[in-house]
Structure 1
Amino acid sequence: MNASGPAFKVGTRNSRLAWVQADEAVAALQRLLPSCSFTVIPFSSPGDRDKSTDLREADPDFFTRDLHDALRGGAIDGAIHSAKDLEEPVPPGMDWFWLTHPANPRDVIVLRRGETLESLRPDAIWGISSQRREAYVRRFFPAGRINPIRGTIDERLAQLDTGPYAALIMAAAALQRLGCESRITQWIPLEDLPPPRGQGHLALTFRDGDPVWLRLRSLLVKAVVFAGAGSGSAETCTLGARDALARCDICFYDSLLDVSLLDQLPGQAERVDVGKRSGDHTLPQAEINALIANAARRGQRVVRLKGGDPGIFGRLAEEIETLDALHLPYRVIPGVSSLNAATTGTGLLLTRRGGSRGFTVMTPRLQNGGVGSVQVDARAALPLAFFMGMGVLDEIVTQLSAEGFPGTTPAAVVLDAGSADETIIRGTLGDIADQVPASPRTGIILVGVTADGGYHPEWSALGGRRVLLPGSEALQKKSIDGVRDLGGIPLPLPLIRLVPDPTCLPVLKIIRSFDWLVVTSPASVRMLMQRLPEAGVDVRALPKILVAGPGTAEVFKAYGVTPDVIPDRNYGGEGVVAAAVESVPPNSTLLRLRSQLAGPGLGDALGQAGFRVTDCVLYNNEPVYPERIPAFDAVFFASASAVDAWLAWQPPDSLAGKTVMAMGQPTLAALDKHGVHVERLALEATVESAIQTLAAVMVEKEIGAFGESALPGGAKGPI
């Protein structure tokens, strides 16, 4: 698609590395938003003009000052930096985010060509640009002499080759991006020299509050998850919270929770204790807020784990207010409160038929630590929640009005709370009854200040849109996670049940006799791994593996198996055959594993290419038709079989007016055959890429709809 939308001017430092990095960044943005265009404009910086100041003593904005001045003046719309050069906090009036696809963050040792560490003199001069690298040299090369070094990557290498330096420590990312990887003498282990946060990453800064860049950023950040840890014991933590922990990159956790929950975190995830007890705060609240926001802007999956339920005396409001101010997305997973543990868990029931019809919850603590009133006047000012009141809403309003509640009192009704059909109706005590439709749906009536609140799904890329996920159960989990990461509401709708084909078992028993496996779908991987124990085969007996794309490879890797060949670009049948011809020896024996819907075409093509192919139906796709279709805004088809299952059940016009996303050429072809318009094929044949592409389509339309007056820096472009 040719650029036809807004045009952005993006600044960068005027060095070869900065140009390469900027080109890499804008190319990624261009792929994501093909209707937009990006022009790179070079700028100097104090660090480029001053080649004598030791970087260990330089100002924080040594490499960013001129770019940010240009941003303030409107000369550019955004600025691209090496993330490690970006000062923290960023200057007032600036906002930022990290771009995706970082380079290797490790440091390396660089010597003169042909030299080795064994031949290096003990008192050799090391060129050093940070205290961190200086500490490494003093630890591992104690006799070495340390001199500061300045200049671009090319200039530093020239100083090494011509003297006086004998060794340098540099970032691998810089050398790799410049095509100088051959200059690396030795990679330094991460445990010996941990890299600074941001090394290998690229960051983009823009003017604070710019609506276009805020929408664009939403594509590259993931929704922060505020999760309740339950009360007291880990067994009161919900499945949703456990799942969020299992996927997160960084967890900010409270004191009052079962620390065994942290065992759910991936091994590489960061753990940050931000707990508070009475009179003992690990960190000030403002600092916690900033840590959460910064992690989100780095593109990390963030979990803020709170004891009990995050919304009950958990200072949730203060933390989401920070994210709201920055238009950063988030979602909240309710938890089991200590109130539930202390009452339902002990038998001291707060409600009992014929006894108590409700209860009051409040704290005597004031914001400044003092003690406030708990008398009747204070209790009367608390918000009200009514369960099982939908059928008598008019009577509730009448009684409260008679008691003196003004008609302007905020009120809301939450229908089907917590379900995919959750609906919030906001109003006042005077009009809420007229707004609620007559229906058998369950609802909770809220009266008071709580009805004024609400989260902001619009900060996210998907903006709270409801995304239907038809297909097999095999990809549902990954699709649900992808939609939630980008702030949508996932609506799983399994239409296919995968049933093992018994005729495949004898073939699986002799799987080690084949030279190669050919597997072209994630579902086939899962079914294979489920059936291997039944066939009495250890996973270590698998032959070499050729897969159709990175999505299938990822599922293999989840089982500890790394495929041997993945096509570079074309993930359809032609790409598989081309990869086989290039990488598999002629006349090899191939076992092609598939569903009955995939058909024998690929096996026939591999046979015609000179391989001996056994075509094996591993499983069958059987249709499953739900009772109803929930309301939806967009639909994501991950496979051609999902398309076939939908269109065997619903007519093509059932998708009219919906945003349709397809993953992979076969899926696109299946939709096209029935005249269903697909907005854009996913950039890669993976669930994550497909969901991001779906979100990009929506964000791109919003950016275009802003009009020229809202474009950053007054940038012009056809809208």
Structure 2
Amino acid sequence: MSPRPLSTLAVAVTLALAPGLEAAEPAPSGVAVALEAKDLERVEVTAERLDGYRVDVSTTAGKMPLPIMETPQSIVVVPEELLQDFDPIFLDDALRTVSGVNQDNTFGNTADGLTLRGFSADGLFRNGIRTLGSRSLTPSTQRIEVLKGPASLLYGNIEPGGLVNVVVKRPQFGDPLRTLEYQASDRGGSRWNADLTGPIGRVGGEVELAYRLVADRDTSDYWRNFGRYDNTFLAPSLSLRGDNLRATLGHEYHDRDEPFDRGTVVVGDRIADIPQTRRLGERFEFLTEETRFTELDIEYDLGAYTLLRVVGAYQDSEGDDLQARPRRVTVDSEGEPVLVRRVDGSFGRYADSRYLSANLVHEFALGGVEHTLLAGFDHERSVDGRAGFLLGRDEPIDRALDVFDPVYGTLDPSLATPIANGAYRASRRTSGFYLQDRMAFGDAWTLVLGGRSERFESVSRTVGVEAPTDDSDGDALLPQVGLVFQPRSWMSVYANYAESFQPNTFSPAELLPGSPTSFDPESGVSVEAGAKVEFGGLRLGGAVFRIQKENVLVIENQLPRLVDQARSRGIEFDLGGDLGPSTRLMASYAYIDSDDGEGRLLTNVPRHTVGAALSHSWNEGALTGLSAGVSAQYVGDRDGGANPGASPGGPEFFNMPSYSVVDVFAAYALDTSAVPLRFQLNLKNAFDERYFPSSGGSLRINPGQARTLYGSVTLRF
């Protein structure tokens, strides 16, 4: 799969020059009418700065716009302005100020890995649709919504810790907006980005059209001692709106060619004391992935208080990877620590997914109670697999890599050959019906009752070898109840109870012949209580929670077993908003006490985390146009997992040390009459902290990025 040149600039300019007509505001839908009736504050963009760090409405918790104060769950929105200020590189960077979120295994630093409230966040969504893409934070990201706790009622099979929903940029019907950005860093390489949107015109005098095109080309150097990104991203979209109809057709194409990096290792009883920039792999390591995502979102007002929404999406991906896999740490003939590796990798990886959802929202009053009824159906069918797997031999000790004085080039990737059981194919199908009623008893009380009926099927087969076949199916009935008490518009107290499920699936080659071929799904139960308070432009949310899982599948030495119970419980606080017209703040704290069901803490889950981001802009005087800010995160020590293959004397398990990391930015907006410009500097890991955000075991420890300076210039035209 070869990288494609960015040949879309001419297309972008052509679309940008499309004629635009003055656009009127769309007619409100039934849901919009209900929200307006609750006197929600409307925010309009009037300057270079965006809407600030406070967001009052979320679309994730209810599959409709809902005030966060009236939602009986903890939900945090990372706004567009924070993303612009601190320019995070990956999804976990963007979520540093969200409580209960931590980095998990990142598959060689090539994919998003997160935990939410202690459990793996397998629920990574894009516009409410489960995504196949390995990286969710793309150039088309508008904002990120994090919903805490079980979300199976509306989203099906998902871990009980919650979900992360990335909301993407959509066409704008107002004034045209066209930006072109160039970015470089002190590590080398460059990145170009174009974002163009605006109205196109009318069709038949009634229907308005608008477009958006986001294009990005990244050829930056990897921050470690070798490696390079070669990525192309393209996202065109088209929207229309009429009196009763709104629709958006969007497509995203992402072609990635990136370094595959297993990180560092434990030597003896601690992580190897080597520079963060030193790789323990080889130059031939890579991951290529080509993904496509097409979505059609249609809304139609059946009346003043009834809204029909239909969403369809198709995704597919293909790729390959090759790595110098760490096998064990030992000592050579001179007693020096060395890392034994081998070449392996998959080829012909593929995946596709088809998604269809339809729901109806109807508002009515009965017996003095206001009801918002949501009834829906969704269906998802996915297939994934690979054509084969390459495997080489462990390198001999006398040629193994000296961890403290490495000599590269000792592994020959051409010696890796396909293995007999390397090919597999898995197919999964889920269908769910859900019903939820939000009942408002006057201005103070809101009761939410809901249930979901889910049917799932899963089949996995390994080609060319005798191995168990994963052939699982079953049903799940999932209730959810939430209660909100809002005695004042600026204060609410809530509680909720919810259940979740997740089918226990596996790759057949992971198990010995004769092993069981079907397992009951994981089940989760969550209880949460919390409060939200608004004051001085800020909103503070606090929650206490307890999550418990059963039927957790664990595979050791190719033998499966079920862990009866894993749990997490804790307390968290999230603060966000604007301290005034020029100062913005987001901050969080979480305490999580976890247990893997066998007396150990859950891997990569610290007991204590703290995050904060503060920014200020100067809007008058000699510093007009300047903005600056600082972001900081503290993560406590964590369980790093098992320690197989560690050097002699190493412990059976190991811990990850605590760390603090600080980022800063400064930007200057030059508002000229010709072309407005914005200059920005971002310094990542300002104090060059040596830290490790996650672990996949003692041979796969992900190092945090060393200090790196990024500079960018953005022009609007």
key: Origin of the value 0.95, where FRET efficiency 1/(1 + (r/R0)^6) of positions 131 and 307 (r between Cβ atoms, R0 = 41 Å, to 0.05) was derived from one of 1, 2   = 2
request  = Name the one structure among 1, 2 that distance in nm of label points 7 Å out along Cα→Cβ at positions 91 and 627 of 2.5 was derived from.
outcome  = 2
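Computing mean count of other Cβ atoms within 10 Å over residues 259-266 for each of 1, 2, which one ends up highest?
Structure 2 comes out on top.
Computing helix-only ellipticity at 222 nm (-39500 (n - 2.57) for each DSSP H run of 4 or more, over all residues; to 500) gives -8500 for which of 1, 2? Each step should come with its number before you reach the end.
Working: 1: -8500; 2: -1000.
Considering all the candidates, the number was obtained from 1.
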ask   = Computing P(r) over Cα pairs in 20 Å bins from 0, in percent, for residues 107-426 alone gives 22, 42, 24, 11, 2 for which of 1, 2?
value = 1
task = Can you spot which of 1, 2 the value 46, 39, 27 was calculated from, given it is semi-axes √(5λ) of the Cα gyration tensor in Å?
result = 1
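The numbers here are math on the coordinates, done by the rules we state, and not lab data. Not measured: the values here are computed from a predicted model. Cβ atoms are built from the backbone, for glycine too; each structure is taken alone.
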